[in-house]
Structure 1
Amino acid sequence: MQILRSNQVPDLFDGDKQVVTVQAALMQETVFVDVRTPGEFVESSIVGAINCPLFDNEERSKIGTLYKQINRETAIQLGMDLVDQRLQEFVEKFLPVKDQLITVYCARGGMRSVAVVRLLKTLGFRVQQLVGGFKSYRHFILKEMEQLCPQNLIVIHGKTGVGKTRLLHKLPRSIDLEDMAQHKSSLFGAINNCPRSQKSFDSHLYAKICKLPLEQPIFIEGESRKIGDVFIPNTLFDAMKKGTMVLVNASLNTRIERIIQDYAVDHADTYEEFYTVFQKLRPALSNHKVDWLCECLKKGDFPCIVETLLLDYYDPRYQHAMKNYHYALEVSAENLQEASDTLIAFQKSLQN
């Protein structure tokens, strides 16, 4: 494909552009394209967006430095030079969505998205710029989630390892907060995961809520206000506290088995992560017990590790936190399919 070089597209960073608001764009059949750096994209993005970075992380930093320390024109010139070096390669990234409406955004609806929209329009793409960029999207979804919060929640509680998350995956109309946070909501929750930032968590939560019939009963796991480093929005957390409480039980042996499966230790780095977390438990478990856990880790004796952590750490804390809770239903999760059938029947009984 032959395309124009950047020096043949006058005033690439200025001039008229077709724009769309966040609310309007979310109602359209459109492909969101994020032209921010890979680092910005990984930290947070619109769910389902494609990353076609105009600059890489280092280039973006250099341009920003020039903008602040010298002037706008010098920064723009460097950006033009960088784009010119790989213009055809950049445009080819958009070819798979050539026949669709494309919505381009950057951090704040600034020069990067303006430049890409003008370039693609010159080449015949149907393209528009998101007003205010990702910043406006984030403001929009945070405000929306104050109004779109489900109010008829069935909150699943139970001791660590009973299989709450496994049940959620079998249930219709459910919200898996730990999956959205990419964290299992425990001291060991980040192991074998890549925890999301608050912005990314909020984006995934909003996308999920938009797909749910909010007037119907929805399953969610009981969580504390914080999952790893991210916080559940106040409106949702308040709705969880007011929800219908369900208690799920399982035997100690079943819980141990499920936890070992969930926290598979098959890499040296994983052993090191476990060892690091053990050190944080010294004030709660005593030096002697933590030293013993470390010895069990070296031997690969995970049943003993899990049993000790459950009986001496997690279960006592769970019992204390939940002592005043009243449950509308108690379910055995020894057989997950039977438990899910019982919960689905309970959900139907609560429907309007």
Structure 2
Amino acid sequence: MSDQISIPAVYMRGGTSKGLLFNHNDLPKDKFKLDKYLLAAMGSPDLRQINGIGGATSVTSKVCIISKSKQKNVDIDYLFAQVIVDKAKVDYGPTCGNMLSAVGPFSIEKGFIDAEENETKINIRSVNTGSIIEAVVPTPNKKLKYMGDFEIDGVPGRGAPILLKFKNIVGGATGKMLPTGTPLITVNGIEVTCLDISMPMVMAKASDFGIIGNETSNELNNNLELLNKIEEIRVIAGQQMGLADVSGKVIPKFALLSKPLNGGTITSRYFTPNTCHETHAATGTNCIASACLISNTIASQISKIEVKKENKVSVEHPLGSIDCFVETRLSTKDNKNDFIVSCGIYRTSRKIMDGNIYIPENLNDH
């Protein structure tokens, strides 16, 4: 016995992110109390997160809350929580496509889903956005397979490929693919594209912000003038997207786009939104890849690719690239909500630790 509370949890890498996964039943139902638990678990607010398990970056301060779904044709409900590093705040607005790659394996590990021969298909509902994702998890001989020969940029080593096929991803936050009603709007004299596909985003040309577009994440994060300019435009664009005052919120995200340098389709520097992602978010990849196929967007102006029913779009990021497979409905015009049918990406995942997380019993004292 001690003055700390013990909660079962699994620590996992999902894609290029890392965080804790919980069974919904092991956490408090009261939101205020839940926030306190998650902040304590990660060690926020503290730039080092020294008193918790968080890794002092947004991509290593994430939580997935998993439960068996009660909805028809859905296996698992996935609630994502972004624990802010330096503020006493938990944001449930966005979702995380990278951590999503850990949800399938976790669900099998914890008995929510029975493993099938060769591969196991799991229909997952993002509680945050309402989108449905089919995860195809390798399970040879009905056993989970984490190791393999598949590589993703931004993660050392190799793993078993997990296919994530995102469906019903248009208008999750705003109800519209083009929340402003047009592919381009002008904010403070700069043209931007506002899109709501998998993740609400604001996109602009890197050159309009005085950068080339191939800078490292560290270089961009140290450019305070750039970050302030991005935030000013993001807040104005967020209001025009119908998201009200987005100050202090993590959506919409922001991307600065430029021509590819290494054989890809487009180069992106993805902001989360106050720092540049070291690689690239999966949901943001879906949005930018889709934008490359929608007429007159910033992305399509740069990429200039031919639109087909099945499209492979390669998004270059600071540590490499990520491929996205976009299915379109060519029978409709590309400014309609049903133009983008689905987006698929391959990720890898790994279980790092399975046990209990400990938090102070009296959180009001900490």
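Bear in mind that the values in this text are calculations on the coordinates, not laboratory data. Keep in mind it's a predicted model, so treat the numbers as computed, not measured. Cβ atoms are built from the backbone, for glycine too; each structure is taken alone.
Here Rg/Rh (Cα atoms, Kirkwood Rh) was derived from just one of the structures 1, 2, and that gives 1.07; the source is 1. Once FRET efficiency 1/(1 + (r/R0)^6) of positions 117 and 309 (r between Cβ atoms, R0 = 25 Å, to 0.05) is evaluated on every structure in 1, 2, the highest one turns out to be 2. When helix-only ellipticity at 222 nm (-39500 (n - 2.57) for each DSSP H run of 4 or more, over all residues; to 500) is computed for each of 1, 2, the one that comes out at -5000 is 2. Computed over structures 1, 2, Rg/Rh (Cα atoms, Kirkwood Rh), for residues 133-220 alone reaches its largest value in 2.
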